[in-house]
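Taken together, the values in this text are just the output of simple stated rules run on the coordinates, not laboratory data. Nothing here was measured: the structure is a model prediction, and the numbers come from that model. Cβ atoms are built from the backbone, for glycine too; each structure is taken alone.
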Structure 1
Amino acid sequence: MNRRTLIKQLGMSIPAYLVAKQAGAFFPGDDAAIANGPFKPTWESLSGYAVPEWYRNAKFGIWAHWGPQCEPEYGDWYARGMYEEGSGQYKYHVQKYGHPSKFGFKDVINQWNADKWDPEYLVSLYKRVGAKYFFAMANHHDNLDLWDSKHQSWNSVKVGPKKNIIGGWAKAAKKAGLPFGVSVHASHAWNWLEVAQRSDKSGPMAGIPYDGNVTAADGKGKWWDGLDPQELYAQNHPLSKPGHHWEWGNGATPPSKAYCEKFLKRTIELIDKYEPELIYFDDTVLPFHELNDIGLQIVAHHYNRSIKRNKGKLQGVVNGKILNEQQRKCLVWDIERGQSNRLEPFTWQTDTCLGNWHYDQRVYENNWYKSAKTVVQTLVDVVSKNGNFLLNVPVKGNGSIDEKELVILEEVAAWMQVNSECIYDTRPWKIFGEGPAISEAAAISAQGFNEGKGRPFGAEDIRFTQQGDTLYAIVYGWPEDRKVKIKSLAEGGSYRPAAISKVEMPGAGQLAFARNREYLEVTLPENKPAVTYALVLKIV
């Protein structure tokens, strides 16, 4: 709508409106807050989106899913689990910090100082490992903004480490020459943090409320004097029905208009200040999907800003989950901790983690990290199906990564140094692969969550990528007889009717091969390479 119509609907005078705007106010429907450009906040308009070529070429990104919930180093969703009586995180919290009626999540934030955080070192490391873009978490369901947010007083510059986390990551990514991405999760705080309103049902603290209802008035003389915990916890509303902490509707208390509009202002500010090319929303489709068009407004703004920033060329990407076919024309579909089981027509992304999303000392102690083998094989599998691979490397509360993670990353880096030509700048082939693991792949559940549930990859499992006239076959193991048999490349077959002139292995040179009506047989070199779980054959 035009500005005059908006002001009339608001019942304001023009001078009052201009004063409010000058002070940073934002009004729903105020087109001035959304960047001008070809994209409007409708699915019809966004369907004109085309995934930028740089992203299709990049294939591999690394993510720092790092915030105050990493401070306890006790796993995912700590800000919720610490209020769930009887849970492992609740017990750990009571033992380490005290009862959540006295020491709540706001106090965990106060403990977080990030004194070992060196963003320039970490981003340069991730670039050396092979990442072509870098993501940082901008806020989580815990509702703390990790930048100097003027719309959210609970931010990492005012509390906790008193550092501009997003500002530091953005500067480091720019110095490394990596496109910068932010992940935004805070739309869920409204009902995800409702547990903070509850109390123990049994024991000596039964009936004593947790700190989810404390207000600014309760902070007099305390470390958070002058701040309103309700701005962090967003809990001035009735509880949802039990079990409804994620999807809106069906028993979840709907978020207020003010809450949604504030989320919009925060996210627009994040985009405008730090100019990310990538945005990941941890939401079904988009924030507040089916409740309002705030998610659509943010996407349109992001795309239009990207066009303006890149001299008329759209370079921006937005990831959303559980998308239908129409929505996949507007956004890049994200699958959490899982893979598609087919060659997808649209570019997509899987996001997964070496361990847990938030750093967990138990993963370190029990050696539960993904191996470099799993990372590389997953990367190849995803790329063969027209996907990108986003890997979270858990960051300790102090801002460092541990030595076990570093060993894994160095092994990935070594494989990429020799074999990355089968990853970067490639496109899917006619089929993504062959082998017994295909028929036993696990189905996707909700957002994804099918990784590691199918048959393990072996030497008979092969994935394909191509670049121009060059075909890459990536073999997931070393056959005992050194003979790789690729059925899809049999002589006279429909996939590759043209002749094959040579087969090479990066780092090992040309290989002997023979082709018959059953398969292409390639003889591997006598000396095994250091890594045999992803052997690259370059076929011309």
Structure 2
Amino acid sequence: MKTPMDFQSRTTTRPTAAATVSFPSPGGRLPVADTVDEIYVAGRWVRGAGELIESVDPATGEVFATLHGAVPGDVDNAVDAGRRAVAASGWATMLPHERAAVLYRIGNAVEAHAERIAALQTIDTGKTLAETRALAHSAAGTFRYTAAALETAEEVVTPPRGPFVTVSTYEPMGVVGAITPWNSPIASDAQKIAPALAAGNAVVSKPPVWTPWVTLLLARLAEDAGLPAGLLSVLPGPGRTVGDRLARHPGIGKISFTGGTRTGRTLAHVAAEKLMPITLELGGKSPTVVFEDADLEQALAGVLFGIFSSSGQSCIAGSRVFVHRSIHDEFVARLVDGARALRVGPGTDPATQVAPMVGHEHRDAVAAMVDDAVRTGAQVLCGGSVPDDPALADGAYYLPTVLAGVDNSATICQEEVFGPVAVVLPFDDESDLVAQANDTVYGLACGIWTADYRRAWRTAKAIQAGTVWVNTYKQFSISTPFSGLKDSGIGTEKGRDGIRSYMNQKSIYLDMSGAPLPWAGR
């Protein structure tokens, strides 16, 4: 992620209307009636006491809803209530299949309301409906997979080393904090909330102020699914106040954060002071590599998807495109043609491939990085500006952009842009490629395009990244762990061990001899 949590703020003191909204699409009208001015604190829906947050449709620039955010006192209330709820509901001591039953119901509710979630997320983030539908179904699958993993999780009887039985057990942490990003709210929510609840904890979630509505809707669905009151709170608000209090609260046993590396470092310092475990999924500047023997049509489709889907607003975006010198000119020409052919438009249009960015100020920040790259020698092969279509003039649009003419040390190749901007770079051989690809502070993802699977394996092992795709890109499974190296993060999410990451490990020794310890001489 590019943005620190306080960069996500979009607050105002101007009164506006619109607690309920519908908006047009080619297929009819999509109702969005889930924008009531309430936050979810300790199992209760209340009007926030914080700053007024304006939610803006990125496709039109129009305010479609407002929300009074949370304040640090809400964190205190949520943590206290969460601790009480864990004890009073018996959540932590329920048998795994009993907790799993609630998670299954939440997953089914998310799936049943996938269209509602998708519509709300599209107007909130600007994403295409195709993408927000996929995110909603992914979240449903996350809850169901986590429930299944919980039901089948086993504790370990370790090999004996004396006259005793030793067991490694896992116990809930109590109350944990989840801080999620604006670029994929429902999927990120599920990846943190589902395993944390499965582990027997209460969760205090802080969604971004740019995109709070889907997380609040998830709380309503969880409530309806029978999650005991107080086990989940959702507190939209600025990171500098609400997020900071959440991280520093002595009752929080762990923070899981997805967002900007700068904020991640701050949270890591807080965690160190508290001796608190933390999971950080941070930024990326991911390489995608096209070898000379690649299927160019397959590689072209993958590279276009890897950088320009989600309008480039993805921590795993394949923003550095390394192409073998022998095919460089041919592939880059095809890449430019492909980027120019992508359809830019509102997320509600089924034909749209590149939707607006999350907001105008973020779009302007991306444009400024491109302009700076051009001033320092980069060549714009396509894009590099806002669209000139009058129908898109009010939205936060930016054209798919391909840059060339710089080396890997350039700022545009080293700093995360978080927009639809690719930089193409030639390479000569594997060693040259690996050296360039690893020459970054990040280590999140990588794509490799080649027909030689021996070379693919060598390269995948050599490149420093938490996830490597071969002849595909941006494909995920909740059953497969996800993590980052270097400045891209600490810890692992997803997979069967995702639940364990929200638990404390304990070892229990059971004496089987019945004899006193000999040290006492008895």
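In table form, for the structure just shown:
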read-out: Highest-scoring label, criterion being Cα Rg over 2.2 N^0.38 Å, for residues 123-338 alone, among 1, 2; value: 2
read-out: Comparison of 1, 2 by relative contact order in percent (Cα under 8 Å, 6 or more apart) - largest value held by; value: 2
read-out: Cα extents along the principal axes in Å from the coordinates reads 80, 59, 44; which among 1, 2; value: 1
read-out: Winner on distance in nm of label points 7 Å out along Cα→Cβ at positions 403 and 435 once structures 1, 2 are ranked, highest first; value: 1
read-out: Among 1, 2, structure where helix-only ellipticity at 222 nm (-39500 (n - 2.57) for each DSSP H run of 4 or more, over all residues; to 500) as derived comes to -11000; value: 2
read-out: Which entry (1, 2) yields the derived value 1.29 for Cα Rg over 2.2 N^0.38 Å, for residues 211-266 alone; value: 2
